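Chemist: Pasting the structures in now, so scroll down.
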Structure P
Amino acid sequence: ADRIIALRDDKGLTFKEISLKLSAKGKRGARGTPMDAKGVFSIYKKRKAYLAMRNAPLRYRIDDVVVYPLDPKR
């Protein structure tokens, strides 16, 4: 997935060119099928979404927190 992103974003290759390059190196898609442009696009799209989510700043808000002592009988 990272190689696909590098080929697309850094080198500007099309999804078809990426699929041909990966197929020439013997890479296969899901379930051993030949790598095609649709499969490359799917991997690219999902990986970019994952990276965007992972690198997004955390946003949270905590309101009205109450802390009670533990019951010593437990």
Structure Q
Amino acid sequence: MANKAEKWADNAPGKFYIDMNCDNCGLCITEAPDNIREGEDHSYIFKQPANDAELQAMRNAMDSCPTESIGDDGE
């Protein structure tokens, strides 16, 4: 489960985030390319979901993350 206290500072403000357990495998980018980008050593949320399709893509990314690094704090 993602840890809000360990989220990367380069995540876009909002409810979804990627924490420091990310190993930059790239699966989340495949699922949500409109919202997640690859950094030098980790992926991060560059844009919060703006519609239902992006929201579903983000949920798919969460489900596919092998390190459970994508969180939704509900805020």
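Values quoted throughout were computed directly from the atomic coordinates according to the rules given, and no laboratory measurement underlies them. Just so it is clear, the model here is predicted, and its values are computed rather than measured. Cβ atoms are built from the backbone, for glycine too; each structure is taken alone.
Chemist: Given -13500 as the derived value for helix-only ellipticity at 222 nm (-39500 (n - 2.57) for each DSSP H run of 4 or more, over all residues; to 500), which of the supplied structures P, Q does it correspond to?
Modeler: Numbers: P: -13500; Q: -7000.
Here the read-out was taken from P.
Chemist: So mean count of other Cβ atoms within 10 Å over residues 25-32, computed for just one structure, reads 18.8; which one of P, Q is that?
Modeler: Working: P: 9.9; Q: 18.8.
Structure Q accounts for this read-out.
Chemist: Out of P, Q, which structure matches 27, 25, 20 when Cα extents along the principal axes in Å is calculated? Working shown, then result.
Modeler: On the way: P: 68, 27, 16; Q: 27, 25, 20.
Label of the originating structure: Q.
Chemist: Still on this structure, please answer the following. 3.4 is what came out when distance in nm of label points 7 Å out along Cα→Cβ at positions 9 and 65 was calculated for one structure; which of P, Q is it?
Modeler: On the way: P: 3.4; Q: 2.0.
Answer for the origin of the read-out: P.
Chemist: For relative contact order in percent (Cα under 8 Å, 6 or more apart), which of the structures P, Q scores highest? Each step should come with its number before you reach the end.
Modeler: Numbers: P: 27; Q: 40.
When relative contact order in percent (Cα under 8 Å, 6 or more apart) is calculated for P, Q, structure Q comes out on top.
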